1. From 1, 2, which structure was helix-only ellipticity at 222 nm (-39500 (n - 2.57) for each DSSP H run of 4 or more, over all residues; to 500) = -22000 calculated on?
2. For which of the structures 1, 2 does the calculation of Cα Rg over 2.2 N^0.38 Å return 1.03?
3. If we compute distance in nm of label points 7 Å out along Cα→Cβ at positions 78 and 126 for structures 1, 2, which one ends up with the highest value?
4. Upon calculation of log10 I(q)/I(0) by the Debye sum over Cα atoms at q = 0.16, 0.30 Å⁻¹, for residues 86-141 alone from the atomic coordinates, which of the structures 1, 2 produces -0.71, -1.07?
5. Of the structures labelled 1, 2, one was used to calculate mean count of other Cβ atoms within 10 Å over residues 54-61, giving 19.0. Name it.
6. Work out distance in nm of label points 7 Å out along Cα→Cβ at positions 14 and 30 for each of structures 1, 2, then name the structure with the largest result.
7. Here Cα extents along the principal axes in Å, for residues 46-165 alone was calculated and came to 49, 29, 28; which of the structures 1, 2 was it taken from?
Structure 1
Amino acid sequence: MFFQRSRFSHTMSYTLPTLSYSFSALEPFIDTKTMEIHHGKHHAAYVTNLNTALSHYPELPQKPVDELIAHLDLLPEAIRTAVRNNGGGHSNHSFYWELMTPGGSSVPLGTLAQELGSAFGGFEEFKAKFEAAGLARFGSGWVWLVKNKKGSLEILSTPNQDSPRMDGLVPIIGNDIWEHAYYLNYQNRRADYLKAWWNLVNWEKAESHFRAAL
């Protein structure tokens, strides 16, 4: 069974991931205070709320969170929305932190670079389409580069804390366009945030995501 409700099984729990860089390392593109709040408050709240939602289903936290949100239809209806929102928030943010690095490569690497050229006509064309998708998302959400079910690269956005994994898609890169991702530096200037974010992308990590999806 995907889950088992029990009062006696050993209960595991999800934890807030430790960053591989300091809160100040992404400046000037994302400021220290935003990182402190975004990681230590917002992401931490998703983890706490997810563990609370699963407290009566101790088998579930033993599964990777990405697996959990990819099979929402198999979860008890009573916790499905909480897992969608908070499990999605935990998964998305864990992915987001790893996809950023201070002083990384400014352009895609390896096979991914070639595929971006084939799919979108070049790196600059890809960036323009990715930014446009991020700007087009009304309100809160994410913008993604994914491998779709046909095996092709595709740009899409999702609302709130929804993940492409919920639709059987494989994320390659993803950018948080929730207001709190950029509110202290950029306030309501989403376009400026989207452009600045390219200075932080860890293309080595993106390449590893792409190779794993092949």
Structure 2
Amino acid sequence: MPKGSPELVAARREEIIGACEQLYQTMSFKDITLKEIGNVTSFTRTSIYNYFQTKEEIFLALYEREYDRWNEELEAILCDNDALSREELAEKIAASLANRQQLLKLLAMNNYDMEANSRPELLVSFKEAYGKSMKNVRRLLEKFCPGMRGEEMQNFIYIFFPFMFGIYPYTAVTDKQREAMKEAGVDYVYQSVFELTYACLIRLLG
């Protein structure tokens, strides 16, 4: 158990997650180590083990924080609007994901390994944030698409959430990948996160 007040423990955890987030801007998951994370915190690398046992646990916490941030945006859509057309709802959800590039990048990772190498209590905490996002999307559908039946809402969620796993690879394309696509003769139309997500939502919403 980490020592110190709950406030200190929370602050230390946030510092570790923030350090991981900082490194993830320029490094890949496989290249980030606990040593690298420790190098950009204000305390020793060995102290990290008081809060997280594996690199995957830190990434899972970062993942959870991204879902928390997206949930705030979804709840703002719900609270700030009395009525929305289906086109307007699609636009707002698409814009909320365009603001969450890091969430989409994490979604494109191997989540099986991340979850397998994390303690059950941390996995439960992450699943709560993930589950809340599904509930928030359903709340949006219930409020702004009153004609949708329960089965239609469930189908929407079970299509849209898996779709989210593929958004980042289709929109964050490197010059190397573009050149390879060109040489392979693949006629691919590149789209932004907003464009790709909006097109999917419009089709799902009918």
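Please treat every number below as a calculation from the coordinates, not as lab data. None of the values given here were measured: they were computed from a predicted structure. Cβ atoms are built from the backbone, for glycine too; each structure is taken alone.
1. 2
2. Comparing all candidates, it corresponds to 1.
3. With respect to distance in nm of label points 7 Å out along Cα→Cβ at positions 78 and 126, the highest-scoring structure among 1, 2 is 1.
4. Details: 1: -0.71, -1.07; 2: -0.64, -1.20.
Computed on structure 1.
5. The read-out was computed on structure 1.
6. Numbers: 1: 1.7; 2: 3.4.
Structure 2 comes out on top.
7. Values: 1: 49, 29, 28; 2: 53, 26, 21.
Working through the options, I get structure 1.
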